[in-house]
Structure P
Amino acid sequence: MAGILLAAGEGSRLGQPKALIELHGETLAERGVAMLRDGGTDPMVLVTGATRASVPGARTVRNLDWRTGMGSSLAAGLHALETIEQESAGDARIVGAVIALADQPLVGAEAVRRLIDAYAAGATIAVAAYDGKPRNPVLIAREHWAAVVEMADGDTGARPFLRAHPGLVKAVECGDTGSPFDIDTPEDLARVRDRLPARRTCAIFGDGVVGALRY
């Protein structure tokens, strides 16, 4: 199962692109990629736009149409996974992707694991829910990618497809694993920073480099 982190926004209300916002010495892009990796996704794609960013272990693709909204970033991420699969010369079949947002750092890796478990149990669309309310991340099986991209428009991402096919959507409760709280303003950032103390642990990235992650 692949992972896509959408981190293309300019963060106009924050004063800088969200991908570069730091929490305890790590950018939101780094935290999001770590969350997807720890949740069990591979390969991983980081979609940037307003600024350039890279994270070890993830392929970066820059969405030049980022101003049009999340839909174009989602399409860029899915197309990047198709390219990765083609480059593997058939060695690795990507069955689906978990899509997460960089500005939701309180979402935990356990949410990603639960979505992947839901796919293993037969779901082709799985959405993390918090107290019964669907939010992010979202798992989309490969068979739906083309339709999702076709319907994605503006800042809606996969939402039009999900609403058009409610029978396919499996809500996976993740309220006990974290929070989908968005960072949109400096006040939001301060609230998240207070709720997210630093914690260090060793991790091995895809290039074999051992690094220290702070959570």
Structure Q
Amino acid sequence: MSDATLAIVELARVSKVYRRGTESVHALSELSLAIAPGEMLALCGPSGCGKSTCLNLLSGVDRADSGGVRVCGTDLTTAPEREITILRRRRIGIVFQSFHLVPHLTLEENVALPLALDGVRARRRVDDLIARVGLEHRKSHYPSELSGGEQQRAAIARALVHEPSLVIADEPTGSLDSHTGERVLALLGELRRAEKAALILATHDERIARAADRVIRMSDGRIVDGS
């Protein structure tokens, strides 16, 4: 990147080791990466290569063992949990692989949740995103009444509703048919063009790789192709 000071995301020689009994698993090994506003980056590689670990560090769900992780100007390696929680609520949109919709809230309430946590009401924004992912006819339904693909689309709308600076997605088209997957990719593309949000997506979907500005291929916690 020509000017790192403009980066939404900066990873500097980041390593993460998990312990399983007496065994140490090196999930990431001195990974360095920067992402600019409005850039779409695809992380590709086999299961266990470190993609999800990278996303967990960027979202503040986990912390690096060494190296630097900076998101939207905040150093996630040293920031207190409360600061990270507020950053995640206001500046980061997350699409989890398992969706994490709240079971006792309707689809509409789930999409509005990031705004509600900050006491913000933006009915037009919520309704617009629900319509753009094709779920306006399902907004009063609960997660248990939705298909896997519908839950995936609801999770994507929720991740975008608070106009984040960074969107992090783990297999965002994994539960979608090809037509709906293309629709979701178009929505993510509109977001980054209109709002200059950076997107980082872990995926096996070659459609996402082709749509991305950069593709980073990983193996055994390291970048093996791309920069």
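Values in this text are rule-based calculations from the coordinates and carry no lab data. Remember, it's a predicted structure, so these values are computed and weren't measured experimentally. Cβ atoms are built from the backbone, for glycine too; each structure is taken alone.
Work out the source of 21, 54, 20, 4, 1 here, i.e. which of P, Q gives that when P(r) over Cα pairs in 10 Å bins from 0, in percent, for residues 21-60 alone is computed. Intermediate results must be reported in sequence, preceding the final value.
Values: P: 31, 57, 13; Q: 21, 54, 20, 4, 1.
Derived from the structure labelled Q.
When semi-axes √(5λ) of the Cα gyration tensor in Å is calculated, the result is 28, 19, 18; to which of the structures P, Q does this value belong? Considering all the candidates, the number was obtained from Q. Each of P, Q could give distance in nm of label points 7 Å out along Cα→Cβ at positions 149 and 173, but the derived value 1.3 comes from Q.
Using the calculated result 23 for relative contact order in percent (Cα under 8 Å, 6 or more apart), pick out the matching structure from P, Q. Among P, Q, the structure yielding 23 for relative contact order in percent (Cα under 8 Å, 6 or more apart) is P.
Distance in nm of label points 7 Å out along Cα→Cβ at positions 109 and 189 was computed and gave 3.6; which structure, P, Q, did it come from? Don't skip to the answer; put the middle values down first.
Numbers: P: 2.6; Q: 3.6.
Considering all the candidates, the number was obtained from Q.
If distance in nm of label points 7 Å out along Cα→Cβ at positions 141 and 157 is computed to be 1.1, which of P, Q is the source? All intermediate terms of the calculation are to be shown ahead of the outcome.
Numbers: P: 2.1; Q: 1.1.
Of the structures listed, the value fits Q.
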